[in-house]
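Asker: So, here come the structures, one by one.
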Structure I
Amino acid sequence: MKRLILAISLITLISAGLSAQTINLEQARLMALASSPSLARYESSLRTSVLNERSQFYSMLPSVSAGYNASSTFFRDWEFVNPVDTFSGNVTLSVSQIIFQGGRSFINKSLNSIATETVRKNALAEYFNVLDSIDNAFYAVLEAQATLEAEASSYQSAALTLEIAEIRLANGMVNMGDFLRALADMEARENSYAQARRSLSLNMTRLKNLTGASGNFELEQVDFDAYEDALVFLSGISDDEAFSLYEGFWQILAASNPSFSNAALNSLSAEKNLTLAWRELAPTISATVSSTIVDYSKAKGFSTPSSTGSVTIRGSIPVNFWEVSNKIERSKIALDSAQRDYANTRTSLEVELQSALFSVFAQAGNVLSTRRTLQYTERSYDIVMERNRLSQSSVSEVSEASTQLINSRNNSIKARYGFLQSISKLRSLCALDDEGKLLDALLGRF
């Protein structure tokens, strides 16, 4: 699976023209999946588990073995004889098969199948963990870039305001207090801009570590228009619609969530182990068929074996009831623990799903609210700046309007990418790999 993902990743990057140093979210996901060491470990674990499952199946098949015997006499009747003249040997072939074991072989085969499926579910959980990590890292870089652009614009505005204040101070049109206010605002904007640059550098480093990419590259912007319908619906969702949405997502989660599936598999495994412990009391019956297929001696040469074969049936009945009883009690305790874990996992996932959905609802409303706030703040800022050019507003008013504008921009940026991160969390929780299906589900179309 890793090699396939790596091949797809390379083909996708080449066809998209990596020489342009532009990577979109889907390409970043493929690169992260291909370079993930945790997924590589799960691949090895899965292969080992499949081999263990095959070994258990092979143990149920007939066991075939071949034996040989050779002998030679060099001393007889107190006289030495030629060992070559007395050489003889034979080859035997035997086939053994367990006829009855109380069904223990089939139970062990089921347990190995459960173990293999558990590894698959763990690998699936890690798959979505990697997707969630790369999504958050990708969104963090885009958010840092947008924040840096906003801080750069604010820094330029502060520099322009300071330049105007210097001219007016020289002409006696403003007092020293207003000039110092413009100077302080300029210092604050410069510091914010420097912090935004460091934040972008740090987030880009994290993204490179996850994708295994090197060098400088640009990220393709996310198309927020694709989420507009979902934003409008989720921000104004009613209680009945929210409950219906929860029920729909719970059906998806119950069928696909790896943690929930593993809890069910652990409970099933504990049941199988308890049955296996009871079957320890059952007798074991096996049969062996053997035959001499080659018989040779120096004196007679090759000859037809004197016996065509034999059949042996063996049986055993356990009498160590105290050990079996102890094993049964331990299996009962393990089953009770697994059933409790299953119930706790269900409860925890119900709470996580509710929390994830509430976060999506809140973030959707926050996106629309901060968007409207930004529009109002931008209009207010334009009015204040126009009045400032006409010497009708003070430096303090300009500084206050500028602060409100940068705060509104940053809040809008955080809301947008916070909404995307909340969707990514919901997708991982429900193990939904199809982006279109996820958007349909958010709109109540299951």
Structure II
Amino acid sequence: MPKTDCDVLVIGAGLAGAITARELTARGLRVMILEARERAGGRVRTERHWDRAVDLGGQTLHWLQPHIWAELTRYGIDTYRWPAADMALLRRLDGDVQSLDIADMGARMSSALAAFYADARKHFPLPYNPLSGTDLGAVDCISVAERLRAFDFGPITGDLVQAALEVNFNGPITEGAYTQGLRRTSLAMGEARFLPEVVSFRPVGGMMRLLTAVLDSARADVRLGQAVIKVDQSADAVQITTADGQTVTARRAVCTAPLSALSEVNFQPGLSAGKRAFIAAGQVNRGVMLWIELDGTHDPFMAYAPGSRTLTFMRTDQTTARGVTLQAFGMDATALDPNDTNQVQAAVRQWLPKAVVRASVGHDWINDPYSRQMWTMLKPGQLTGLLPHMQCPEGLVHFAGTDVANGWAGYFDGAIESGFTAARAVAIGLT
């Protein structure tokens, strides 16, 4: 056996990497984590703004997600819920802005999405075994936009549903796989009405509280500012090369980098054809998420704008002495700089013509070289055609991360699940 620097090298100090490391060190293995950024967290990023913790990356969770809820319980981290909105604003596809009763809007959305995702349990009867359903190949080739054309929800409800889907996919629904929505609905007990609930809770103090707690428990050797550019493996060892020329040798490696960012890493021998196809095709998700502070007082509201290139959705988060803080999403990161208050104000004024934006903050995850994406949203055919390839190890190199989860892919729960799965497989291979 060759001399190694550690038993297992984990690429990435996000939640999947932290969980993987914790599980492996608990088994007595020597674990090193290499993180490209100068901070731990990956797409978890909590900052202080407006005298509070603000998550610029992943942030929402729910008790329907068993892995993340267990971790919150383990570390004693409480959650809080988004405040209820009093009204809804809809900027119609024709440009007209309407104010909607919040109860009426909720009823419209719930009824329409229930019909849209009615076959969720048929195609995904076992939510944590996503390839077990019947006729999955036939439905996986359909885009969200194609499926939406089969329904006549009427002008107002149709616009609401389109906007909700654009927020969910964080990109053009012409490229989003219908199976992604079916899959998530199945995980939400087969009830589309629960989908808004799943993104309504956040950890008190921000997600970095949990990430830090997991890393502290892991007792791994964490090295920041170490971007991995090459992964070489032989029959019994893996050698990692970083951008500054350092090398680390391990008996096994676990790569938790987002799949969209793997094109930045040279694997030798090369990745399988299935993995290369997935990386080349990319995902749907290429939008923007940001926080906004509005001047003045505003009753709690939510706002939708189907087809908008700048902001598709925003809603009230908190009322402060200075004004109101909102969270907002757009489906095209090239159309809006989240830190440019003038651009953001113009986008907000599609709903509120006299709104004054005091400040805005966000991170461009799409152009971040270590992420290249926000959350996981697949294109037609990728679930059935490429997911099995992405979950398979490449020799001594295993893969983890929310992208390759069986259950809540794209959520924290999926990252944790995949970390458990990878750690177990690695530990078995080393015994």
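Asker: Have a look at I, II and say which one yields 0.25 for FRET efficiency 1/(1 + (r/R0)^6) of positions 68 and 236 (r between Cβ atoms, R0 = 30 Å, to 0.05), as calculated.
Answerer: Corresponding structure: II.
Asker: Sticking with this one: Given 0.35 as the derived value for FRET efficiency 1/(1 + (r/R0)^6) of positions 212 and 364 (r between Cβ atoms, R0 = 30 Å, to 0.05), which of the supplied structures I, II does it correspond to?
Answerer: I
Asker: From which structure (I, II) was Rg/Rh (Cα atoms, Kirkwood Rh) calculated, if the value obtained is 0.97?
Answerer: Computed on structure II.
Asker: Same structure, new question: Where does the value 0.75 come from, among I, II, when FRET efficiency 1/(1 + (r/R0)^6) of positions 172 and 420 (r between Cβ atoms, R0 = 41 Å, to 0.05) is the thing being computed?
Answerer: The read-out was computed on structure II.
Asker: Same structure, new question: Of the structures labelled I, II, which one yields 3.5 when distance in nm of label points 7 Å out along Cα→Cβ at positions 260 and 372 is computed from its coordinates?
Answerer: I
Asker: Next question, about the same structure. Suppose helix-only ellipticity at 222 nm (-39500 (n - 2.57) for each DSSP H run of 4 or more, over all residues; to 500) works out to -25000; of I, II, which structure was it derived from?
Answerer: I
All of the numbers you see were taken from the coordinates with simple rules; none came from a lab. For clarity, every value in this text was computed on a predicted model and none was experimentally measured. Cβ atoms are built from the backbone, for glycine too; each structure is taken alone.
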